[in-house]
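Peer 1: I've put the structures underneath this note.
None of the figures in this text is laboratory data; all of them are computed from the coordinates on show. Everything quoted here is computed from the prediction, not taken from an experiment. Cβ atoms are built from the backbone, for glycine too; each structure is taken alone.
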Structure P
Amino acid sequence: MARMSGRDALAVVHSARGPRDVVVTTMATSRDWMLMPQTPLDVIFVPSAMGHATSLGLGLALAQPDRRVIVCNGDGSMLMNLGSLVSISGARPANMTLIVFDNGVYEVTGAQPTPAPNAVDYAAIARGAGFAAVHAYQDLETWRAEAEQVLAASGPTFVWLRVNAASGIPGPRSPGPAGDRARALQEALRG
């Protein structure tokens, strides 16, 4: 199955985000996001409790209803917290988009295959959890053409991106003390 570059797919999110949007990244998406220009509203969830970016994003979406919250999650992290999908759909945050970057491996821990890679249908799981707006992409040009509209739509929205694994690239390093980053985010959210 053809897949798009994860870094290129993430660059589409970076280009399509609005100036008031909060973007939460974790694991491989954090590593790649840190290569792009940052804003004070970027939540680089490193170090993280793997699988909990969705819960963090839900909390931010509920606390900041006037801001779009975009969570860039990996498939391994999503598998570790599938229950959060039901919590998100139950809370119905109109301002939240969850994007799963599915590369079929736990990339930053050594590229071990996720259980049943290529067999998990994340779109079906999201629909089964109650998401009404579900999108799936494996072609970069189609994702690029539709991303802005998908991110601007009323949510909660689920996006499944089939991306290539990037082997041999080290995992993300913390961009600084967590307390300092949390305070900077608080200040940015007040602004």
Structure Q
Amino acid sequence: MGNVAAADIVSTFGLAIALAACAGLRAWLPLLLAGGLSRAGLLDLGESFRFLSGNQALALFAAATVIEVLGDKVPVVDHTLDALSTVLRPAAGAVLAASVFGRITEPLQAITLGVAIGAPSALVPHAGKAALRAASTALTAGVANPALSLVEDGLTIVLFVLAVVVPIVVAAILLAVGVLLLRRLLTRGRAAAPAA
């Protein structure tokens, strides 16, 4: 019985990390997908987060998703959205992470856990995306950015589906990528320090 409970806990944490990472690419689309799947009975959200599947929330998420996805294809607008999303995406990641901790009946505990897990899990992909966009803008004068945006849209959907189906695998992959990126940044920082 202990192994089943441990597997359930690991799976829930995996789902929280994976869904939050989706928010690092698109803030509103994962919220829309989570709310829609919850409404269809395919994703169990915590009692305090059932509002995500309500009519008003789904309408808001749908409208915001359209604005985010279309705006991200327009030069200059994409950078403005990205700057605003530096706060928005970790917040969306925190909400998504907190929403899947269904056994935590105390909303404050779920939110605290969601912020601790979801915000960094969303911030890592967001930082990677921002760096890639900056490089694309510098190399192609922004011409390649709409194509990158389409890839990000598709990647968000695929990552979300995989997160729901195999959350532990997705979380393990995301953690490994995060560790590799962090190690690379630290290595570059150490190499640049003596040169300075």
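Peer 1: Consider the structures P, Q: one of them gives 15.1, 44 for Rg and Dmax of the Cα atoms in Å as calculated from the coordinates. Say which.
Peer 2: Computed on structure P.
Peer 1: Further question on the same structure: Comparing structures P, Q by mean count of other Cβ atoms within 10 Å over residues 14-21, which one has the largest value?
Peer 2: Comparing P, Q, the top value of mean count of other Cβ atoms within 10 Å over residues 14-21 belongs to Q.
Peer 1: Compare Rg/Rh (Cα atoms, Kirkwood Rh), for residues 102-165 alone across structures P, Q and report the one with the greatest value.
Peer 2: On the way: P: 1.01; Q: 1.15.
That would be structure Q.
Peer 1: For relative contact order in percent (Cα under 8 Å, 6 or more apart), find whichever of P, Q sits highest and give me its label.
Peer 2: Q
Peer 1: Given a computed value of -28000 for helix-only ellipticity at 222 nm (-39500 (n - 2.57) for each DSSP H run of 4 or more, over all residues; to 500), which structure among P, Q does it belong to?
Peer 2: Q
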